[in-house]
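K.L.:
Some structures to go through are shown next.
Coordinate-derived values only; no laboratory data. Since the model is a prediction, treat every value here as computed from it, not as a measurement. Cβ atoms are built from the backbone, for glycine too; each structure is taken alone.
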Structure I
Amino acid sequence: MHMADALLSPAVAATMYAASGSVAAYSINKLKKDDEQSKLPVMAVAAAMVFAGQMINYTIPGTGSSGHLCGGMLLSALLGPYAGFLSMIVVLAIQCLFFADGGLMALGANVWNMAFYGCFVGYFLIWRPIMGSRLFGPENDHNAQRLRIILASILGCVITLQLGAFSVVVETTLSGITELPFSAFAGLMLPIHLAIGLVEGLITAAVLTFVFEARSELLQCVDPATAGESKLSLKQTVTVLAIITCLVGGGLSLYASSNPDGLEWALFGNADAGYAENMGLDEEEFGISSSAAETAAGIQETTSFLPDYAFPDSDSAVGTTVSGLVGSAIVAGVAILTCMAGGFFRKKKTA
């Protein structure tokens, strides 16, 4: 769902930067009150896992499309909505600047569409109410807790991805791109992202169920007493998640689906593979151009050292592996620095 700059007018892009920036500032302010340094390894590995997961496009059968992990629900369930949102910004910004994934001018919109809904709507309206309920049994029942995690994960991913997909349609319409009639674009975006969200929900449920069984106190809104004795130490749990991240980013990424993702599929279709043309836009000439978009593209061309997760001008699979491992490491490091900054400045002010 990474939007390209050509889908947005500068005015809409600036508005989305302001909206996402305001939420980021609020999240930083809230994070300053949280001094749990023990969360830092979890923040690092969770953000890196989302980066690696987003490299894996999975095929949506019968459509000619594919989808990938968004990650907002996963991060908010592990880190809370504020640290989760900031971690998502780190992931999306690094993808944009270093890997040319998503437009730089469109970054504010991509943060809103892919991070805000999962981290805030998903957490406050879905995850927290379901985890605090008595669905499937008493609050302290182990099996009931596990079922609530699965339900919240699937429901949260499906709903928040629908909101994100709808926002893409609204932002594009407000940008005045006449080739994209609202009803037709929405009619393509929402159903395909319903399927993508369902798969993401299952993946998210699998990861969070593992964390629940291994080290339940790492999950938000879960009383460790209801999970029983932890099966792994904190260090072991983080290590397992780190190994999974390396395997996904450095290995499984080589087998990602070559089908266009949901947004590209809606815009361009996949007629070459025998599927529908959908909006039927020309991939070389679509959307709108602006001096702001050209400037942003020039910056990206300078900063992206592994464009499209590959070595420049090379089809070597090694480029994908290097991109997954290097990108995950950068995301982990920057996520830690971002989340530490709040505590650092708070302590400095107190002193």
Structure II
Amino acid sequence: MDFLKKNWKGLLLCLAIALPSWFLGKALPVIGGPVFAILLGMAVTLLLKDKSGVQQGITFTSKKILQYAVILLGFGLNLSVILQTGKQSLPIIVATITTSLVIAYVLHRVMRIPGKISTLVGVGSSICGGSAIAATAPVIDADDEEVAQAISVIFLFNILAAILFPAFGALIGFDTHSGEAFGIFAGTAVNDTSSVTAAASTWDSLYHLGSATLDKAVTVKLTRTLAIIPITLVLAFVRAKNAKEEGNKVEFKKIFPFFILYFVGASIITTAAVSLGVPAGIFSPLKTLSKFFIVMAMGAIGLNTNVVKLIKTGGKPIFMGACCWAGITGVSLVMQKILGIW
């Protein structure tokens, strides 16, 4: 009861932002609910003169609800299917993730872009957009403005990819009788699930391939999602090590991302259940709830974001996002050529 007394107003406000954002995201999937929620949250916070009554609920939503969303995301992963169909794309995934992280690190050092925003942009670009940012933010203790900035950067290049990639794929000569090459390209070079789906579905529609491209792209994208596990564990270790070197007391076990273990557990439950004959569709409500929780958490992050500061400091992260995006796109194409897929 004490929890509800402290948090209900903020939770209700975040829910009120999430509901219209969710439906707007359904109507315009290329933009997606999380982006609508951040924008709406930033607009609402400009009108709120005093947030003291709702702040605790907002903070709980932006931190804890975000972690619950990542845990529930695990129920969308059938590890056996991913391992079977993801082998072909695994070298490309490893190469693109490495490329993005290296580019983000180099630009962080050269352009003096803050470390946390650099990490979020690099991880969001290389793994799975908003979901990866959601998983990484609590591990590196990123604040809500940094999360909002990273999500905004990822959103920009998601939109460009969804619009431009189908035409680009045809221009460079992807096989239009099969969805394999473009599906792998979309799954490895596009950041967020919504834009992967949009780009792959467009290719299927243009060349009458049913859902062949979409199926391939989504499987590759889900395989990329598994990279959340090692990335968050490494980041937790690095944060603890750096804190120790700086003379600060941050114990690894206190910042260990335990929610990632629950994420893995959810994936194992799904895999075991499906292998025993349970229909995969039974986990769909949990996957949907995961996506809604992300939208709700992004609304909270929008409420905690100074939009003026976000605009003033956005230039360098956008440049970093562009470089990561270009690097991932180029490496994905080169790796497909090397592997004989394209």
Structure III
Amino acid sequence: MAIRKKISRALVATAGTALLCCSFAAQAQDVDNRPNIYGGVVDYLFDSSWNQDDDFGWLLGTEIPLNTRWSGTAERWGVDSDFEKGRGESELTFTRVGANYHLNQIGSFQPYLGLGFGRFDLEPQGMPIDNVKENAFDLGVGFKQFLNDNVFIRGDLKAVATTESNNLDTVVNLAFGYAFGSVSRRPVAASTPAAVTPEPERDTDGDGVVDSRDRCANTPRNLAVDANGCPILDRSMMSQELLVEFDFDQAVIKQEYYQEIADFAQFMMTYANTAVVIEGHTDSVGTDQYNQGLSERRAQAVMNRLINTHGISPSRLSSVGYGEARPVVNNDTAENRSRNRRIMAEVSVEIETERQR
């Protein structure tokens, strides 16, 4: 175990020096500092004063950018370790917050330096020893090796110093992580000695969008277009209503309503994806049963005229009778009863029109 500790502690200093030299010597100037989460294993190497065997545990953490190179971190570690002398074991939890400074990225390899402050909580079990709860500082180096734009392997070496026990531990972490967002790359400066002014791109149809981005060629110049050169479509609702009134106890359509029915049919022929339900109604004179049948005959009469006279497909039409159940006004006068002897229909459609410049 002692050799293992010496090697790990030497690696902290050696790896830090190597990362600094490689990063500042690299030509690439990109820094991949994005919000991320990660989880993995921690190899905790205790100072000999703790009387604890070195052991593995778990690690969970997150990282949030503060600016281009600095980020804030929050982590929690958990390790179960046996005593070196005596029976029993201890449970260590370490909760820390810190900051990482990102060095220059080398390809998909992102090195960083880290420091932090945390709470060291060691709870012995099986031996008459008090719990150890004290603050701790850490310093280390690490890296993120990206496997693709978002998934990475993360590793770091840290030296952890407790403030009251004055012990120095070494920690090796290895985790998988996920970075949110897309990769941002710094543009590479042109190496040509003199800037060359490119020729302006053509806009063949004159709609204000160059041909390389124009997805709708030959757009008329009087139409407004979007960023892709395609006409902008405005949506609106169109509707047509039909009201036909009937004489008392009649289901015969009066000639004065022929034109209104023709206009309604024309609307349906213009918008062939429409369908309509024709509703028949009566006044309150007569029995409920008789009025129900009369309302159905009135709706059917208008439906038949739309089919036979105007050629509307029967599949687009249906009729229903409501008898005297749905008056529009009270049936207390002759005029009101006349208004209730009716059929009603309404058809609506959403249309798209090309916006003009």
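K.L.:
Assuming 0.45 is FRET efficiency 1/(1 + (r/R0)^6) of positions 209 and 265 (r between Cβ atoms, R0 = 35 Å, to 0.05) as calculated from a single structure, say which of I, II, III it is.
P.N.:
Considering all the candidates, the number was obtained from II.
K.L.:
Determine which structure produced the value 30 for relative contact order in percent (Cα under 8 Å, 6 or more apart), calculated from the coordinates; the candidates are I, II, III.
P.N.:
I
K.L.:
Can you spot which of I, II, III the value -25500 was calculated from, given it is helix-only ellipticity at 222 nm (-39500 (n - 2.57) for each DSSP H run of 4 or more, over all residues; to 500)?
P.N.:
Answer for the origin of the read-out: II.
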